[in-house]
1. When Cα extents along the principal axes in Å is calculated, the result is 59, 42, 40; to which of the structures P, Q does this value belong?
2. Taking -10500 as the value of helix-only ellipticity at 222 nm (-39500 (n - 2.57) for each DSSP H run of 4 or more, over all residues; to 500) derived from one of the structures shown (P, Q), identify that structure.
3. The value 0.30 for FRET efficiency 1/(1 + (r/R0)^6) of positions 24 and 184 (r between Cβ atoms, R0 = 41 Å, to 0.05) was derived from one model only; which of P, Q is it?
Structure P
Amino acid sequence: MTLSRYRFGIDLGGTKIEIAALDASGNIVLRERTPTPKQDYAATIQSIVDLVATAEAQLAASGSIGIAIPGTLSSRSGVVKNANSTWLNGRPLNTDLEMALERPVRLANDANCFALSEAADGAADGANVVFGAILGTGVGGGLVVRGSLVGGAHDIAGEWGHNPLPAARGEEIPGPSCYCGRQGCIETFLSGPALEASYAQRSGEYRPATDIAQRAKAGETLAQAILDQYQDRLARALGTVINLLDPDCIVLGGGLSNLESLYSGLPERVMAYAFMPETLPLIRRNRHGDSSGVRGAAWLWP
């Protein structure tokens, strides 16, 4: 096996672990995935090791490794914190992976990796200030300024999902309980499970988000009302992001970013909640889709 210019990016998700190899031009030349061993830290480490070994064997070359994680690595304690894959919290994941893989490893929050990928050569290519908003199993965010990730003093920059939902109304107070220990977090209203729970509570039946969107398109009044409510909540939350950061571009990612109805009228709604912007905010769907996490992880190495 030889050294190469390959960059390996790994997306450590709640349901799957995926690896991708990027060549010198940023093209993905290999992708593999495996189910995430939930609640099993040692098995998670081993799954990553196995993915790397398989990828390097197929390419007959090794390379740098960056990993997107569903939390963040504390620069002070060196352990994972704020991960919704809770079995990672309090663990020295970076150190353990470096020992297991026998090389340096770089870790970053998955939303940061998404934002970095889309700012580098994605939907926000050329923008100075980019906010990447993840709308999936959880709600996360990443901030890139002039091509560089902004982590902040406590490595939590961009974590808009754990602020209270802005302008909360009667039925939204105090809000659902969140795994972080609080109530009414943006994540509890804007995640995929939250959207599905809203529909289930009012219809009496569970439907996945894609089905709800299809029902709305077919004219079902309840599904349309649920998506309209979701978009209004999203607009309120993004309005606060604009007030704080005034980004050149907001890129939406995660499973819910694939819902076409999400984008109809969203900039106008956001503008109504933001503090007197002069033009409609630039809100785009991601360019790299499911590849953004692994691509951003790979780009953690220059």
Structure Q
Amino acid sequence: MKRKLHKIAKDTNSFLKKYLKLQKKTGLLKAMSYGLLPGGKKIRSKILVDVGKIFNINYNVLIQIGAAVECIHAYSLIHDDLPCMDNDNLRRGRLSTHKKFGEFTAILAGNSLLTLALEILTDNNLKINNKSKVYLASFISKSSGHEGIAGGQYYDLSFEKKKISLTKILNMQKNKTGKLFGFCCVAPLLILSKKKELSKFNKIGEDIGLLFQTADDLIDFRGDKKLAGKKTRKDLTKGKATLISLLGYKNTIKYAEKLKLNIFNKIRIYGNKSSDLKETIEFILNRNR
């Protein structure tokens, strides 16, 4: 698993480095690169490649789409760390972007990574038809905006120190984290115009995202700073609305295990073609152990 993950991370970073070199040199490029390239396991890109394997999508096409996903993810992390949001000084074991370059630079670098993702998806060198490019750009935009990451972050901050229902917590986390995983699972289907399976794989992706967020919350709760790459136990301090705050630590683990099995049941029909995807899902859940 680690070897496969490392290869995808290496290939994705290689594409991004080459793409950034082609960009016009501006005052924001250094901060963009800082927030985008170092660290990170590229799990979202791995999920994208895993689903692409089920449907026999070209690996290099998937890597380029994964590069766009990583731009979106990096933008969200840069903004999440800002003092007006989660106020984190560390990210992936080093200074967060706003601590390194200042707040206004971090905000603008994050904005630029968001738009860079759309450039990548509509680039002439992405060897898919233009109709599929439009589908991809539209879907990732919705996954990133008020119906996705931004909306989820809004509720994450709004729910602090409040008693929130299970349904609202799940919806918040599916938007904040699940929507981008949903895109990763849907992208191969958008390329092939397999509309009948879009809803199913979008739901699978959102559930994988929920699993990922739950594993992150468990890591934060246990206080494993080395594993998290940032300050831990902050969810409890800030009164974050998480499954742990509602269900407790042990019941959250049980919930995550049940969620994993539900995902496995949905992909079982793809047989050996889904083996890599199952392996990645196991890895996501077991990071906290």
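1. Numbers: P: 59, 42, 40; Q: 50, 47, 34.
Answer for the origin of the read-out: P.
2. Working: P: -10500; Q: -22000.
Comparing all candidates, it corresponds to P.
3. Working: P: 0.30; Q: 0.90.
Label of the originating structure: P.
All of the numbers you see were taken from the coordinates with simple rules; none came from a lab. Note that the structure is predicted; figures quoted are calculated from it, not measured. Cβ atoms are built from the backbone, for glycine too; each structure is taken alone.
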